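**Q** What follows is a group of structures, each given as structure tokens.
Computed from the coordinates by the stated procedures, all read-outs in this text should not be read as laboratory data. From a predicted model like this one, the values you see are computed outputs, not experimental measurements. Cβ atoms are built from the backbone, for glycine too; each structure is taken alone.
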Structure 1
């Protein structure tokens, strides 16, 4: 899961981003309104954590512009303002949740998990490809009803691929979505995790759910659709 944190207070940004990365999320950070808006429009995020008081463009204006552009990912507002009218204004502008500073990190993490459990607008609650079912709310993957035990990274890659069924995703796209770092040239981290997934998902003598597109990357297709 990839999260964008838009926060201009360096101490808070460092504290929150480190905690989220330790919890297994990929995190990008922007420290002002204009760069935050640019980042949110340029990449595929699962969640945005947005401070209201930002230089260059306040968080409410930024949020409204995101919704005008039909960016429907969940947004959690972080702010020192705790008046009822401020909370109402933020929620009416398109926010999904609201957390007042100072906050305890476990509460932030719980709210993040709750927002990420919600199916995206217009999306099916369960994603089905051939014999496989992925439940975003429960973070579960099943083959013909049997639960498959996946690590957080493995699940993140598979969800990204299954949401784009039939579309080839490059190694760079997968890495950017699931990790928060740039690998050195020739890094095979994505290939390694695809190997892990195939060992857990596939059965002998059957085509793999995950297809390699030579020189480009990977895509998910039901074996019978090829």
Structure 2
């Protein structure tokens, strides 16, 4: 099996030995691995160096959401790490994303990390948003956030299986669509807006993110190979 460049494995584990275990299994078959706060907080740069030592790319998913200056300073540090992708939260607004873009544009194009804007978490339902005071339908909120982020300088969008087709059709801009909330079973746990790999790619996803569905399988590599690309 050749390396898949459009499947990202989320290393949703806590221990160093588990990271190494899954890198040993998956790195010949997958190019990019996602890490979030759970690994980055205890291990920092060390975990990024480990993944890169396997000749793989890093998707650093910290969902930056702060005042523009703080995010811009954080983006400078992230870009210096040489990660392939990282996330900001679209709810941070236009000024925050523009400041982040200005920082990224100081780096040579070939060394520039891809900035992805998170719209609405796949664990959030329309009912949750209405409780928080949002009046629009969830697809309208996602569209507005995606459009704002892309016109402010984001390279791509992190959105659900249910949203990606609408965005690809209606946003007047080429962008990278990364779709998490991918389930390989009928059990979705805390994910409320999820779907299968086939559905995601059929709807226009450029990348899908798979995590626990594979990591918790009896035979993780077998399950990965069964993912249709």
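**Q** Which structure, out of 1, 2, was distance in nm of label points 7 Å out along Cα→Cβ at positions 88 and 112 calculated from, if the result is 1.3?
**A** 2
**Q** Any idea which of 1, 2 comes out highest on distance in nm of label points 7 Å out along Cα→Cβ at positions 48 and 200? Write out the running numbers ahead of the final one.
**A** Values: 1: 3.1; 2: 2.3.
If we compare distance in nm of label points 7 Å out along Cα→Cβ at positions 48 and 200 over 1, 2, the biggest value is for 1.
**Q** Quick check: 0.40 is what I get for FRET efficiency 1/(1 + (r/R0)^6) of positions 64 and 208 (r between Cβ atoms, R0 = 41 Å, to 0.05), calculated from one of 1, 2. Which structure matches?
**A** Corresponding structure: 1.
**Q** Then there's this: Quick one: Cα Rg over 2.2 N^0.38 Å came out at 0.98 when computed from one of 1, 2, so which one is it? Can you show the working numbers first?
**A** On the way: 1: 1.09; 2: 0.98.
Source structure for this number: 2.
**Q** Hey, FRET efficiency 1/(1 + (r/R0)^6) of positions 136 and 176 (r between Cβ atoms, R0 = 30 Å, to 0.05) derived from one of 1, 2 reads 0.75; which structure?
**A** On the way: 1: 0.95; 2: 0.75.
Answer for the origin of the read-out: 2.
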